[in-house]
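Read through the structures below before going on.
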Structure I
Amino acid sequence: MTDWEITSTSIQCDDVKEDVTLLVANDMSVRCTGQEKYQKNKKCRGVNCPRLGVYKDKIFSEETNRKAN
C-alpha cells in the first residue's frame, strides 16, 4: 500500500484536443477529467486510453523504486 491517496497530472490530450487531468488512486484505479465530457462523442477512449495506463505505470514504478531505496 502506498502512503498517498491520489495523484494527478494535466496533459494535452491529442484525441480531444484539450487539456485534461489524469488521476491515479492508491488502489490503482484511474480516471480522466475529460472522460465524461468526451466519451459520449466517441472522441475519448475512457479507461482504455493508453495515456492513463502509461501514467499509472509511471507512478507505481516510481513508488516501487522509492520503497526499494
Structure II
Amino acid sequence: MVARIWIAVAALLLVLAVIFLWRNNISAAFVTAALGAAAWFLNYRSQLRARIAVDEREAFTEDTDEN
C-alpha cells in the first residue's frame, strides 16, 4: 500500500514539473522534479524493505524447521 502511495506522489510531481516547465517556470520545475525523484526512491526503498522482511521471515522459518 505504501509503495502505491509513493508511486502516485512521484507521478503527480512529474506531471506538475512538466506543467511548470511548459509555463517557463524552470526553478519550480526543477524542485518539483527533484521531489518526484525522491518520491520514486522512497517507493523503491519501501519495496526493498518489504522484500527483505519476507526473506528474513522465510529464513527464520527455515531455521526453526531444521531444529
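When FRET efficiency 1/(1 + (r/R0)^6) of positions 16 and 48 (r between Cβ atoms, R0 = 25 Å, to 0.05) is calculated for each of structures I, II, structure I comes out greatest.
With respect to relative contact order in percent (Cα under 8 Å, 6 or more apart), the largest value across structures I, II is given by II.
Computing helix-only ellipticity at 222 nm (-39500 (n - 2.57) for each DSSP H run of 4 or more, over all residues; to 500) across structures I, II gives -11000 for structure I. Here semi-axes √(5λ) of the Cα gyration tensor in Å has been calculated and equals 40, 8, 5, so which of I, II was it run on? Derived from II, not from the others.
Only the coordinates and a few stated rules stand behind these numbers; no lab work does. The shown structure was predicted, so the numbers you read here are calculated from the model rather than taken from an experiment. Cβ atoms are built from the backbone, for glycine too; each structure is taken alone.
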